[in-house]
Structure P
Amino acid sequence: MSDTTAEYARDPDGTITVINRCRTSDGSLDEARAIARVVEPETNAKLEVSFFSLLGWRPVWGDYWVLALGPNYEYAVVGESSRRYGWILSRTTTLPASTRDAIDEELRALGYEPAQFQISTHFGNR
């Protein structure tokens, strides 16, 4: 996979629309849509997200916790309670090595293994 993107938009009802996209190995575009809801309004750092809808009902929700933010929101580190999944989201396609080193240090402190975070290659439009 390559050219991974994530878009977020606050909806009038307070939920957040999530659209994740990536290019697959055959060059086609894959898209996943979800709804997120804030579960810790004091900080807005803990959310639940649901990619599965059954006739408008969302029986499955997963943790989506904002673990760290860049000082100017240039990146966000997101994980979940089991520490099995995590994402580094960036406004740019690459991060400076020093920034990634600092993120990796934070991940270790939070109980994550930074080497398990795969880097998405970005080629742009093909």
Structure Q
Amino acid sequence: MSDAIKIDVDTLYIESESDPDNDRYVFAYTITIHNQGNVAAKLLTRHWVIQDANGKVQEVHGDGVVGEQPHLRPGERFQYTSGTWLETSMGTMGGTYQMVTDDGDEFKAPIAEFLLSTPHTLH
């Protein structure tokens, strides 16, 4: 069932909230979750692994996303925007959503690792 949940990510560096002189780089990310399967599913929890360019790892566990536990019928999408900050101008983020189908089957929907980067960090 995990392959029925498609997750797309868009990221944005938030320069106005960042303070590079004090090693604070703020990023927003917009997640779109699309149920491409044949059974409705509810997002229960999230698990993020965030790593900066120095190798510092933060793990985030919690219920739902942005205060919600969206229930997605087949073909439905849910989109939200959240944010994080790093001590370096570049890092990565990825993880899983714990989901449950209306049939009671629990599964993890993987969130492929994605890049967080200030403009012009990569050539």
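Each value in this text was obtained by applying a stated rule to the coordinates, not by laboratory testing. None of the values given here were measured: they were computed from a predicted structure. Cβ atoms are built from the backbone, for glycine too; each structure is taken alone.
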Have a look at P, Q and say which one yields 12.8 for mean count of other Cβ atoms within 10 Å over residues 28-35, as calculated. P
Entry that produces 3.1 once distance in nm of label points 7 Å out along Cα→Cβ at positions 12 and 108 is calculated, selected from P, Q: Q
If helix-only ellipticity at 222 nm (-39500 (n - 2.57) for each DSSP H run of 4 or more, over all residues; to 500) comes out at 0 when worked out from the coordinates, which of P, Q was used? Q
Given 18 for relative contact order in percent (Cα under 8 Å, 6 or more apart), calculated: source structure among P, Q: P
Ranked on Kirkwood radius over Cα pairs in Å, which label among P, Q comes first with the largest value? P
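Quick check on the output: 13.9, 43 is Rg and Dmax of the Cα atoms in Å, for residues 4-75 alone, derived from one of P, Q. Which one produced it?
P
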